[in-house]
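Asker: So, here's a batch of structures to check.
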Structure I
Amino acid sequence: MDRNSLIEVLNRDIENEHGAIIQYLTHAYAMGEGEIACDIEAIAREEMRHLDWLAETVVDLGGTPSIVRGGMRMEGSTVSDWMRNNVLLEEDAINPYREQVETITDPKINRLLRRILADEEVHHGDFEHMVSKVSREGLNDKRGSRDDETVRLLNWGVEHEYTVILQYLFHSYMSTDEEVRKQLMDQAVNEMQHVGWLAEKLIDISSAPRLEHTDVDQSRDMVQMLDADIRIEREVARRYDDATRELTDVRIVRLLERIRDQEVYHAEVFQDLLEELKKGRD
């Protein structure tokens, strides 16, 4: 398999891992707190590691990692239906990985694919077990239908956080500076926490998180990357700050204040990195 074909195959894998992450998080959040929801979130985190490994491999090959979200299986009206769909989504991943293990001869990449395949086979068994377990425990969809300004604001937050996760991950993969790469990855992880906090709060107030993102900056130049990241952090910090004065629910205000302060921190970290880069180019 030539380099371009290999990059194309790995990018399809990245897209499928991306879809799996969002499918599993959607299910975990919708179930509220509990052992199974925690187990599903743990599986989603393993899929995030797969995406990261695959993206780094694409970059090593001279390619650009995809940020497109792959297909998901979101049908079904019961938690048991969701778990069956998760079983099927794992099968959608296992079959291509098995084929790739047989056809891709690069030893390093083949080893990586075998590792990911082993994880997916475990996930498949985990979800098969969950199909019967959720029925026995009577678990159900905890999402509600509340739709008001507070819900729309929190879902705007989810949308923003999802967008910057993709943006910071992409910029980290494209970065040629180790410190910039590390800081972008660290802040992406923090934004993942924000998604969880906001999604859980939406469930708490009888609504539902909407896991969608907006346009992602895909700059390759590090100065342009950091400029874009600083702008978006400052903008969202102002938006969260405004929301803390508009809302009356003390718990939500405290949550948004916490996220706002962390966004300010991100902007300051990125500003320091930008100044150091500019000094180096002078």
Structure II
Amino acid sequence: MQGVPAHFEHPHDAAEFRRPAHRAGVELYRAHIVRHAFEPHTHDGFGLGVIEHGVERFRYRGADHLAPSDSLVLMNPDELHTGHAETAEGWCYRMLYVEPDTAASICGERAWWFDQAVRHDAAAAHRLNALLDALWQAREPLAIDSLLFALLDEFRRHARTSRPAAAGASPRFAPVIDYLHANLSQRLTLEELARLAGLSPFHFLRSFRDHHHATPQQYLMALRLAQAKRLLAAGKPPAQVAAAAGLTDQAHLTRAFMRRYGTTPARYQRQLRG
């Protein structure tokens, strides 16, 4: 697998992205990770994938999860998560990231929700791995769309069709989340966020962390990098992206992007163009 080993500490770490040019809201990813540890980050879409070899450990919705070979990874949109190898040989995996509106248009069904982040189903993993590989190789729009439909139809059997009420943001923190989204490029203080929630600063910090499994700063950085990823995918220059996303400079963007997505902004853009 061709990847980006020159940008990792370990020579066997590699990651690649692809986006079908004709189908918005879809991103493909494949990687072999040995030493790299992904910092908390989010994706705009569902993160649906297969562990081909090795074992991944990741933090998701306040709990640690182990995903061994031949297991499925099923993540909901906008959920903070991490990732690192549990075994010395690392782990090799493929992912499909698909935004909810795109998934709904393909499947004709809204309000998917996955209540288990890892499913152990070797037969399904083998089928999905073959479909993900075929989708990565496909270049014709009709073939890509047919494979997307087959993949989502397969993943559909693991989803619920209604989101649990407890899975959403706390009403107390909803104004805070909206404020973070609206002020990604600003230098924010704990006090101004706490006022939005009606709490004292460190009471707010503790409560926010307990509910979202991340501090406000970690959550803000995840939102900034998700925005940076969207702007890079739209072809914006990295220096302009860094400023728009609230990062210090292009070097800060490069370091932060690498820690969360396993590649540099420039290489990410080249992979999408390719």
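Since every read-out is calculated from the coordinates, none of them should be taken as a lab result. For clarity, every value in this text was computed on a predicted model and none was experimentally measured. Cβ atoms are built from the backbone, for glycine too; each structure is taken alone.
Asker: A value of -13000 was derived for helix-only ellipticity at 222 nm (-39500 (n - 2.57) for each DSSP H run of 4 or more, over all residues; to 500); which structure in I, II was it taken from?
Answerer: Working: I: -28000; II: -13000.
The correct label is II.
Asker: Assuming -0.28, -0.47, -0.69, -1.27 is log10 I(q)/I(0) by the Debye sum over Cα atoms at q = 0.07, 0.09, 0.11, 0.16 Å⁻¹ as calculated from a single structure, say which of I, II it is.
Answerer: Working through the options, I get structure I.
Asker: Hey, another quick one. Identify the structure, out of I, II, from whose coordinates distance in nm of label points 7 Å out along Cα→Cβ at positions 79 and 175 was calculated to give 2.9.
Answerer: Attributed to the structure labelled II.
Asker: Rank structures I, II by distance in nm of label points 7 Å out along Cα→Cβ at positions 39 and 263 and report only the one at the top, that is, the highest.
Answerer: Largest value of distance in nm of label points 7 Å out along Cα→Cβ at positions 39 and 263: I.
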